[in-house]
Structure I
Amino acid sequence: MSPMKTLRSQGWLASAPPEFRDAVLARSDVMTYRNGETVYNAGDPPGAIYGILDGALELHLHRIDASNSLAFISGPGAWHGDLASTLGRTRMLTVTTRGPCQLLRLRRDELVRICAEQPCGWREIARLLATNMATTFEVVGLLRIQDIAERVARALLLLAQPERGAPRVVRASQADIATIIQVSRSAVAARLAEFEARGYLTRGYGTIVLSEPAALEGMFGQGESAELP
């Protein structure tokens, strides 16, 4: 799948009206980044929204120790920067690249212009805001789950990205997952090992392929951590 087709078929724009989707894609700039580059920092003025064509972005919390600031990892099809760009307020998160990354940048003035031209514009922006807000609530909700196995399972499903449609792939290390869900790395490793033994997933170097997502979903509320080491 070509990078531009990714944004047409995955994430926010995939469900947008064709005329709105075409306007966003036509008026955006393609930006290329190296590994570890900063897209924007918390406190920066609003400038644009960014769609991931290829690669991944790390979202970091503001005023948190750098070793413990990772809040989420997004892959192709995701868009970020919508809250600051819509409200005209400063950025609330720091966003950096994970590996080489290609982004589509829609400047705030173009975003406002498109929404003025198309009746569906602000509705689509509201849908993007709602989608990203729902993800935020899910990430926060992870920290309230007492059962560690369920917390890990939900994190895997939330972080999973389709790889050319299937299977779903988590491009994160055990340490990343541990930081995001605020448990020890050893606890994450133990649960992943158990899930792999059951055939739910396959671990690789920096990646986890979800073989049986439905099995992970079936664990919710089941209190499986009592059975795990």
Structure II
Amino acid sequence: MQTELIKYLSGFVTEARLKRFEEVLANRTQHIAIGLENIYQPHNASAVLRSCDCFGIQDIHIIENENKYTFNPDVSLGSEKWLSLKRYNDGGKSLDNCIDSLKQQGYAIAVTSLHKTSHTIEEVPIKNKLALFFGTEMRGATPELESKAEMFVKIPMMGFTESFNISVAAALSMYALSSRLRKEEIAWQLSEDEKAELRLQWLRNTIPKVELLEKDFLQKHT
């Protein structure tokens, strides 16, 4: 049914858009995921989404224990339409639910830190799936998140300033990790089933009043 629905909805977008979908899907990955804990500045939230889209990282896991994650469309430039945002706002269970879900999917948990014994971003193991977490703008990762980490990651710095802005740190990390993926013999690409799910998601996000078209499709095929 999914294949038939995708074919049906594809008739309502241009060939150029469909071609662009395939070009982007060929470079999308779920091998690396990004995790965000309590980010509260819309500019930073938006810039991270934009970088994820630009570097081909599909999944963003958002923990909202203290701060609701909001973004500025003037900064994100619609990138949120093409990404899979997974939000955890279950009170005291948000962090555990997020980490448990990622581990069940086979992700190793890495947390950015300036002071823990760390891998650099060029050294962190990526042969297996990796979820890289960034903490809040002022404090970094909470002790609770750090306690879940299997490894810590840092970006080497040569100046007096101790840390990057979170959106800069995320962009630098994604650039390094995505570049390494494409140079190493790692099966980072999406499966055909994963591509199909995203095609459908992107078609739904592209076509006006798509729910009416889907309703019509289902009536004809049930």
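Ranked by FRET efficiency 1/(1 + (r/R0)^6) of positions 12 and 156 (r between Cβ atoms, R0 = 25 Å, to 0.05), which of I, II sits at the highest value?
The maximum falls on structure I.
Work out the source of 1.11 here, i.e. which of I, II gives that when Rg/Rh (Cα atoms, Kirkwood Rh), for residues 100-195 alone is computed.
Only structure I yields this read-out.
Taking relative contact order in percent (Cα under 8 Å, 6 or more apart) from the coordinates of each of I, II, which one would give 19?
Working through the options, I get structure I.
Values in this text are rule-based calculations from the coordinates and carry no lab data. From a predicted model like this one, the values you see are computed outputs, not experimental measurements. Cβ atoms are built from the backbone, for glycine too; each structure is taken alone.
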